[in-house]
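Visitor: What follows is a set of structures to go through.
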Structure I
């Protein structure tokens with residue numbers, strides 16, 4: 001069952017980086033009107049969580065979570081090709097949230113809920129234990145300076161939190177175009193007792209099926225930074 005953090009506890013989870021880009025007045029108003037209906041609310045268990053999406057056969061739906069969906073390209077892509085499944089997106093960048101809502105409207109996707117908050121807080125307060133089938137983390141901030149490594153999303157404590165909220169056999173996929181961070185991710189996941197590398201001999205995974213090369217990834221390709229992928233399974 002999710003917990004409710006006190007204000008002091010919430011202060012432990014500081015979100016670094018930008019939270020609001022240039023948001024036009026019409027987009028701000030669009031968010032104000034439409035975001036409440038797509039906002040994830042607290043659920044006591046997986047069944048209650050799936051009920052938020054109003055799928056015809058929720059018991060047959062997989063529950064996906066994308067952490068840091070950017071401008072929503074990949075999340076909206078997944079929602080379109082898996083209309084039978086349910087998707088949760090977490091991000092704090094309001095311009096990206098606005099872009100996601102527009103994408104969902106254009107493709108008539110109704111299987112997505114959004115949480116605009118720090119990922120740790122959302123996992124603790126809104127997502128029940130043993131609920132998630134898939135977790136997607138694409139191109140998180142690499143925080144390349146050594147003194148900033150503590151800000152990296154992929155840490156032992158964060159992997160503990162994700163593991164607790166995943167079902168056994170669920171999968172977590174990650175991608176980064178920062179070579180040193182990819183090694184960091186691999187090292188942390190390989191060392192975690194709850195996760196098993198789906199690649200038999202260890203190492204990085206092939207590009208996922210139905211992968212979408214986003215505008216963000218294209219910038220990395222242009223800068224000669226190819227993406228590396230990881231795919232681990234919850235034991």
Structure II
């Protein structure tokens with residue numbers, strides 16, 4: 001699983017070469033994706049076990065109006081393609097090779113009343129570092145540094161640069177304090193992911209987002 005390799009504590013895997021062309025951006029984009037591309041998810045699993053997942057990826061072709069780039073250092077990067085509906089496709093790369101693909105849907109957004117409350121959440125909230133948490137009627141176990149035990153660990157901080165328009169140009173940026181959790185879904189013999197992120201868009205814009213998703217392969221998405 002390539003989602004936030006640093007968060008998951010897993011090494012790189014041999015992947016698919018990333019296309020060289022990247023338009024106006026200073027780095028290549030994976031899988032031929034970009035602002036203006038359209039993707040469609042294979043939603044067969046939702047018909048196999050209706051209601052088994054906490055959230056479902058959107059139906060139909062989805063446009064990509066926004067792209068987010070996260071440089072994790074040492075050749076690790078995240079590419080987030082934000083869709084028309086409240087969802088995003090995340091592609092992780094290592095040394096320019098695709099290492100993992102996930103689809104996420106935004107499940108909940110919480111707005112702290114002020115910066116102090118936001119900082120307390122980042123520093124103390126169980127949902128941002130505890131070994132096991134309860135959320136949306138399910139129990140989730142931390143996969144970020146899973147070998148650290150049940151004690152709360154600090155979230156991982158990273159910056160995301162957002163691009164919009166055609167040709168793409170830098171439009172915004174934000175800082176994430178994030179943690180990844182997962183739960184088993186026996187009815188589908190797979191895992192569901194939970195990405196908890198406290199987002200600082202500054203100077204007075206703070207939010208906590210809960211996104212649920214699944215691991216994907218290129219077979220699960222159609223790109224046009």
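Every number here is computed from the coordinates shown, using simple stated rules; none is lab data. Source: prediction; values computed, not measured. Cβ atoms are built from the backbone, for glycine too; each structure is taken alone.
Visitor: Out of I, II, which one gives 2.8 for distance in nm of label points 7 Å out along Cα→Cβ at positions 36 and 212 as computed from the coordinates?
Guide: Matching structure: I.
Visitor: Hey, volume of the Cα convex hull per residue in Å³ derived from one of I, II reads 123; which structure?
Guide: The correct label is II.
Visitor: Can you tell which of I, II yields 23 when relative contact order in percent (Cα under 8 Å, 6 or more apart) is derived from it?
Guide: It must be structure II, since only it matches.
Visitor: Hey, another quick one. A value of -2000 was computed for helix-only ellipticity at 222 nm (-39500 (n - 2.57) for each DSSP H run of 4 or more, over all residues; to 500); which of I, II is the source structure?
Guide: Attributed to the structure labelled II.
Visitor: Between I, II, which one scores greatest on mean count of other Cβ atoms within 10 Å over residues 108-115? Could you put the intermediate results ahead of the total?
Guide: Working: I: 18.9; II: 12.1.
Largest calculated value belongs to I.
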